[in-house]
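Enquirer: Dropping the structures in below, format is structure tokens.
A short reminder: the numbers here are calculations on the coordinates, not readings from a lab. Everything numeric in this text was worked out from a predicted model, so none of it was measured.
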Structure I
């Protein structure tokens, strides 16, 4: 469980207790359900990270929305976009072992996370990950409901594949930019699990 979850859940829980004391069981039940959902949202399960050193793992739980070729500066790579529904785990993980060269915060809009424009226009944290095989870039992207992207890492931090790096609150999107010479192992519509599902493999 992410520690913040207890803080967020305490408000509806205390209001539920007050509602039961005042004799409003229906309202108390609704508030108690809300407190339980908040705790469920902030869950942080352990994950089995693949031992294969060539595998790039998913940085988030969710559904693959699109896989497109996309330029990044002077380079062409592939962007894999993952949509996180409110019932998915929202703790984000490093897709590969390496050193975080930079974490850039970009303020922006709050378009629906399923829209392709959200990748460029929405509020986001951009992680530049230097690895022994090449650079990987991944983004925490806020959505219409998710209004907060939280990074738990800073420039210079060394991370292992599948290590926790941050969280997005209440429904969102994550993008991963990979070089063209990586073999993509997923397809649009597929559900992936952060830290354990293989997104791609270095050739």
Structure II
């Protein structure tokens, strides 16, 4: 096995605490009783996948979601429900990244969208004073900006190529087994971060 030179992190469930149930519950209160079938940690239907790959606008997302919701539901209510899953940053984990920089090249690869990006950046600023996640990494890769998402192997290959690093020298860390399998298929070394586990307690 090649020596690890690069660390590539997921965001939600790794550096940012996420609770998908909060968003599911919020949408159910808006009348979307089958929300779990539309979006979860493990899969997303066409609408959410399009949002996460930057193929539809925020406006199109909101107007489509209004069709699922009770009549009269407004954009602000949908935005609040969609952002409900974003809890808070793991500050100790973010601080730990600073020490890792001395030994590894750090990258971020996240399935996200422009709505969440705005919301968690504001959370980051409030919690740490940092203006963006860019300050922690050589480069950040967000699915809605690179137009492709995990767990497709081509996503990892594209990031590795853009970062000019070797897949076999890169350890990918994610809390979703689907994303782990995709990274493994693309030739990366992998670490599945389990519920309750923190990166600062990993053995690197």
Structure III
């Protein structure tokens, strides 16, 4: 596949922008609801993509299939409950799953009513279809239990009682994640079978709605 295929990038672009923006907005919003004003003070409770998207991470996501946005910062000392960390971590991936499901419903309701000779409508549905997979991808990728991904906050929450151990895990877990991504890209060995999981959720939900993939 040509990573720099302009047509492919343009079709992926809306799904990536929407997915990253809502993901980070959701982290910020839940952090604010949990009592920490940090995200609000930093202007992160917004659906303006420019407040959330990291230029380099966005470029990587477009051409390499993985990337990152600007992380939402929060002060654990200001949260009402210690377990609010888990709610904040879950907010981003769950928002992507909700987007994917909503887009799936719209796609299925529209697909049987379109004029297939209208290229504009076809293109819009293609963008919808890619957006569904992109948001399921963000949901699954961010639940991997390795730092700095959201899944690490869920699985290793108990380690927060032991700061030295948690900091070591965070440091070396990030290196492990980066190493797995590089190894997958270089060797073509699927060390992180994310695509299989994406197909399971995306195709499965579309099938439940009556669309045969």
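Enquirer: For relative contact order in percent (Cα under 8 Å, 6 or more apart), which of I, II, III scores largest?
Expert: On the way: I: 26; II: 29; III: 20.
When relative contact order in percent (Cα under 8 Å, 6 or more apart) is calculated for I, II, III, structure II comes out on top.
Enquirer: One of I, II, III was used to compute helix-only ellipticity at 222 nm (-39500 (n - 2.57) for each DSSP H run of 4 or more, over all residues; to 500), and the result was -22000. Which label is that?
Expert: III
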